[in-house]
Structure I
Amino acid sequence: MKLALNHLKVSTISLAVMFALAGCSGDDGKDGIQGTQGSQGEQGETGQQGDAGINANRLIRLATVPTGAEVTGAFLSEEGDLFFNIQHPSDSNTEVDELNNVPFNTGTVGVLTGINFNKLPAQLISSPVPSSVEERQTVIAAYGKYQVLGQTGNTYDEKLEKGLGHIYSNDGERLILENDMPDFNGFISTGAGEGYLFTNWEEYPGGMSRLSLNKKTNGTWEVSEPMMIDFSGVKGTAANCFGSVTPWGTPLSSEEWIVNSSVDTTTDASWNDPAVVTDSSTRLSHMWDMMAPLAPNPYDYGYIIEVTDPKAAKPIPVKHFAMGRFEHENATAMPDGKTVYLSQDDTGGVLFKFIADTANDLSAGTLYGAKLTQDAGLTDPAVTGFSVEWIELAHGDNATIEPWIDAFDGLGTDDYVDGETNFMTVADVEAWAKGDSNYPTVANGGGKVTAGMAMDNRAAFLESRAAAKAKGATAEWRKLEGISINTKRAQEAVEGTDTIAGEVVKSAYLYIGIADLDKTMIDDEGDMQLSDRVKDCGGVYRAKLGENYNISRIEPVVMGGTYRSSLDGAARCDVNQLSQPDNVIVMEDGRIIIGEDGFQENNTLWLYEPSDK
């Protein structure tokens, strides 16, 4: 019976095939009625992950800045607005563009309009390398148009009487300098399409401005309520460099240039040398002019400053002495509100970590320095990483440290003695590191103020670089620049919080810009012994965020091309590769934006997409 049925089926199929073949040469018949759809089958196994996106591991040139300028202040808002500045452009630039109709020949704060950088297309294009005079002297962007929000000296129709970026004496009476060096930008939103833009002005003395911004329907911005933040309550400020916005919504500004760490010294003894402070060509003389008739105390400068009330009519800055005193490039707080990573922009610098006692309060905590161990058998910067161990320096708080600082008040030029110092010495720091019960006497190399006093922890907070080195931390970084995370990615990866819609983030990184890998990083001594192949072209490192936002390894992400010392000027670093990256910001999708401070005639704002984000 089974054989008969099978035979019948075969015969039926054969007849159907014959009729179908016959029909090929005849007229087409009418279509039959479509049958009902069958039930959906079971879902197959998940396929392997595809290759990285088409832009992965490739640098995209987002924009170039005018001749003579470096790219500073890159900041991406929650709504996708990309702010960045044009720092110290050539004063000979004369070309203007259609949108702004002003030359880019002084410090400029601005933003790319008409584009949401959180919604960039999948396939990206690069802006061209400038070739014409107009292109070399203006901003050329791959996406959007650059709008000037302010330039050095702008008064905004007399609303800012003393001019944007202009730095005055602490009594407000004397113009000390016209600052053309805008650096960090931080945007604090007050609603959709509106907020306050805070900008650092990196000179000696320094400053910070605040502009109220409102976005118009055509995507450009209106500026109102311009102001320069009043730093007189904290005895002025020095060289406000890069910065960040905390997870709780306050700007952090960084004081740079204040400590000379290029050799094994502490605060420069010449701070109150009359020959230096009366020479108007020196930056130090500007600090004395700012504080006149008082003598400025060097230990009042070199800290992280928080604007704790950024939306107030008169924002009040607070210096956080507990976070250490050194050449701060910037400080970046983790989503826990307690862990902060801090970079030192100098030769022989240290990577620091601060852990606050209380979340969202940076006034008290413990300061650490990073001890690095280089990968064995490797020296090329493109592949060589470092393991990280954290060495505790000390616990402190602003209230305890401030009297230690005040002890150095009033040391004027009449206190200067050639060959001696009024400030802390290496011997003071070494005595602290050894656990001595007292500071050394002047005869034993100690400073005059602390000589013979009972030991305390002021060395850790007033001479932090020397203290970290004395405790065994690696003091060999060269131009350790911006440190950045994406707060949402970091929180989701570390805490498992669902903060980014449509994406599961299982790992997140802290990114670090290095302007050049030179001197103490390649000198065949100490913990860092890299080759000099990349040298002054620089690169970007990263560190995976682990439990409690700790980092235990630093690895290279993207490096500049091979440095060519036989060539001159811009040709020393490839125009299509990184040239002294300064600061890095991390986008919500894991890509990074990198600003240059390099050899190129026209420095670049790059976008880079790591294949592993």
Structure II
Amino acid sequence: MGNYDWNLKEIFENEEEVEEAINILYKEIDNVKKYKGILGESSNNILECYRNLAKVLELEEKIYVYAMLNYHLDMSNNEAIKLYKKAEKMSADLGVEISFISPELSNLEDGKLEKFLEENKKLKDEFEKVIEDIIKERKHILSEEVEKALANYSEVFSVSENAYDIFTNTEFEFPQIKGRNGENLEVTSALFSKYLADKDESIRKQAFESIYSLYQKHINTIAELYLTRVKQRVISSRLRNYASSLDAATSNDDSTVEVYDTLLKEVNKNLELNYEYMEIKRKLLNLDDIHVYDVYVNALEQEEKEVQYEDGKRLVLDALDIMGKDYIETVKYAMDNNWIDVYEKKNKMSGGYSCGVHTVHPFILLNYINSSRDVSTLAHELGHTMHSFYASKNQNIINANYTIMVAEVASTVNEILLANYLISKETDKIKKAALINEQLDMIRATLFRQSMFAEFEKEVHSKVEANESLSSENLNDIYYDLVKKYFGENVIIDEDIKYEWARIPHFYRCFYVYKYATGITSAIVIASKILQGEKGYIEKYINMLSFGGAKGSLELLKMVDVDLEKEDTYEIAFNYFRRNLEELKKLINN
């Protein structure tokens, strides 16, 4: 084992140790369960219950992550599969055994939890956030009988999403298209993105028509599946006394409706930037007219050059050097001490991720194949890793876990810092323009596109809540009008794009996509302040990361001057996009 593989012995020496730990965990659960029925008798009971729970969660995380990482190294290994399945069952068992805590605390008389926090400093210092979350959600928790009924229906509620996934992933066979030399090319959902980025306009157009031909054919079935999911969320939100399904979703995200609405308002105010960028794309592609299937091509993209891992490491370290000594030394230590499993292996899990172990350190999975994109992925995953590292170092395991609202911020900050470093060091005008164009594409796809999706969701849910009857035709029209608005008059909005909503699986996780847009907005603001060298800002940022989930997500972001309910925050992001757009125009016009 060199520096390119995980050292999982840092978690457990061997599987015998894991088996022993599983046995210990089941015994330790009793230390949590002994408070069942008596939690509300004193603040000290709550404190001790949560302390015991934290110990159990630390052990459970070690076991689960060890089993998962072993499995992901070789997904054909039967012993690894068995251990992973055992860990999954253990986690499920734990979830059942500790499920009494939140309901029991929720059912205490009004004001009692607040009083407990006030009288017990240790409880407040260690577990204030989790108690406050329970207090906040009390009015949305129903009677025991209703909660039990809803729990029994939980599997039914996911039927529409499951049916959609099975239908579109296993029963859709798209028409083939013709390649450059007349050969037949297979079309799949995975290949679709590749074809849309192809320099050959014919391949882009054919792929576009191939994909949407099936969605058009089955649009009524898909519309019924989606509307069933929307109605389920609307009914559930009403039962739980939320003002709307959007209110329920943002509350569960540790966010607000105001964040959602401010995002959409500010994006709509700045759509001219997207129109301008589309016009630049048209000129770069040398097209008389630009269609919606043309917008994913990077006309300036250079021939891919190999970047060996050691060279990639140096680029990331140089780009992140601006973060200061403590940050960069930890990143270097992670690179040199087996926190990262670097290269592709047979039967290894594809993609990349970072997974924290509170009592050890985070572990990163990569599948490095010496592409420039791999360097960006390394920087991205190290962002997650540093967030987890600082949070685990400063918080107990319950407080260390941060929400999805902030989960992608640190990773995207690192990506932006790397992109700016590469742009600043590039001396070739065309290569520099290609790097800027790549960054603009990333922001466009995340900030503008995901906001368009978010606006579609809001409109559909609002109409269902107003008891309007919707059909596939209504959904198509809503989506088509939004595409026209977001792309402007100079882009030809081909009619088939009206079916695009039907191929977005995230819509079944209602109101999920807006967090991509708020996440990149937050990351741009933070990265901009770091790059500007604002005094004391990096210390503020690392302090924010160190809080993990011990504060509310919006409160955490305000610690680094990011207020997602304020217009000014989004203006910083759009000004960043505007500056890059101007720089690109200068480079390609000179």
Structure III
Amino acid sequence: MENNKLEWNLKEIFEDEELLESTIKELYNLIDEIKQYKGKLNNSVENVYNCYKNVEKALELHERVYAYAMLKYNQDMSNQESMKLYKRIQNITTDFSEAESFISPEMSKIEDERLEEYLKDSRMKEYEKTIKDIIKEKKHILSEEVEAVLAGYSEIFSANENAYDIFTNTEFEYQDIIDENGKSLKMTQALYSEYLMNKNESIRKQAFESMYTLYKKHINTITELYLSRVKQRVISAKLRNYKSSLDQATNHDDSNTGVYETLLDEVNKNLYLNYEYVKLKAKLLNKEKVHMYDVYVNTLDTEDKKIEYSEAKNIVLDALSPMGKEYTEMLNCAFENNWLDVYTKDNKMGGAYSMGIHTVHPFVLLNYVNSSRDVSTIAHELGHSMHSYYSSKNQNIINANYTIMVAEVASTVNEIILANYLINKEQDKSKKVALINEQLDMIRATLIRQTMFAEFEKEVHSKIENGESLTSDNLNEIYFELVKKYFGESAIVDDLIKYEWARIPHFYRCFYVYKYSTGIISAIAIASKILSGEKGYVQKYINMLSQGGAKDSLTLLKSVDVDLEKPETYEIAFKYFEKNLNELKSLLDA
């Protein structure tokens, strides 16, 4: 594997199992050290500093151990040894959580004035954000005993998500698809998106039916897994004195419920743009109305373009050159030094992600199938990776961990810049309109669709918080009604779409998806400034990435002129979408 640039080289994390075991031993020694400070944090700033320094060291070791186990497991989720190691590391994570669970409760008992005095010590500068967050969160921190109990249950709380991942990634067998020549095509989660973009309506329909017929079959099991996750979050929010599970989630993002509500309000006000787009798509397909399996096909693409990975790499490097020399040099380093595990394989984790490791480098999981959308996925995930690179380079591991709200900005900025690069470079009119349409598809899928998901989550959580008992039929109906609202009268809302919610793994990370929407809102504003060549703006943006989580998310975004609490910010994105939609219509008319 060391010489294969298309797969991870996990030896960069641990050369061998012996080093892994010695690191685990070292981690447990640090865990024992941390425990020694229990009951002593009120005694002196020296104790507080040493305790946090040990936590910092332990976090670095734990991150390496956890990442190694998870990455190894995700390469082949059927490998029993990898699964055993991953579960073992989850137990270690629980032990670490239990060991440090006293810190926040104990710190929260210290008077604010004394904590402020601690912060005057120059050594405490690197832990300033952590302590200020404790001061802000005092009312949400429980007693040491309760925090220890909750930490002990952390593995149990993640069990439903793990069960869902294993169930849908390794035990689902989809019905094959038959192409126009009678050839059988394998159907998988990874290939589903590619089939939905196929020009052949029969293939799109078969893929759609193969996917959701299977989810329909297992809907009751998945409903129980999901609702148990929702109930866990609702109980947690209540225990911690939050107004709601949404309040807890947004607070954790350094955001607030006002941002969430503003997003829903502004998207709902502008749904007419999605209706216009769906109506145009129906017209281009020579249909009165589109089916749900028609939504993702690029009706203007004149060929089923396949892009080899080597070509995709060069496209991404050229497109992101406006980000500057250091940024593009590190991108090239990622491509050449095993940061990416590229191709889809049997039993490999589906989807894509970037995992930063503070003391090594980011690792990117792809399931590359040579589609044009895969190129955008590379740019997206490397946006996360570069964020991790800059934050790790400039912050300690505690401050380097940024919130997902800011992370999705970094990834989507790259997508917007890539899309503009491809559109501006294209000289062929038919291909240009296809690319504009593709960008509109991306914005619609990220902004409109993810907001629909966010509205679904909000409604489900609210009903559980109000004491309602929900069944699979209830969840299906909630989702079905939202699809009808978001797509309008130019779409045929196929009955099977009601099971789509069950296919969304992000729902197990409650209130995660809204950050994709706020991310693209922010990214459009940032990318526009970068592409306009505004003097000093790229450096301002990289400075934001370099802050990691040293400042709260909304403050970081305001540092690059993005304010998510104001409706005007959202209007920029919808004007951008409308501009592209009108340009597409003009080119088609011409």
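Values in this text are rule-based calculations from the coordinates and carry no lab data. Keep in mind the model is a prediction, meaning the values are calculated, not measured. Cβ atoms are built from the backbone, for glycine too; each structure is taken alone.
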Match the computed value 16.4 of mean count of other Cβ atoms within 10 Å over residues 146-153 to one of the structures I, II, III, and report its label. III
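Given that distance in nm of label points 7 Å out along Cα→Cβ at positions 82 and 346, derived from a single structure, equals 2.2, which label among I, II, III identifies that structure? Walk me through the numbers before you get to the answer.
On the way: I: 3.4; II: 2.2; III: 1.4.
Considering all the candidates, the number was obtained from II.
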Here FRET efficiency 1/(1 + (r/R0)^6) of positions 66 and 162 (r between Cβ atoms, R0 = 25 Å, to 0.05) has been calculated and equals 0.45, so which of I, II, III was it run on? I
Read-out Rg and Dmax of the Cα atoms in Å, computed value 24.2, 78, structure in I, II, III: III
Once distance in nm of label points 7 Å out along Cα→Cβ at positions 90 and 570 is calculated for all of I, II, III, which comes out largest? II
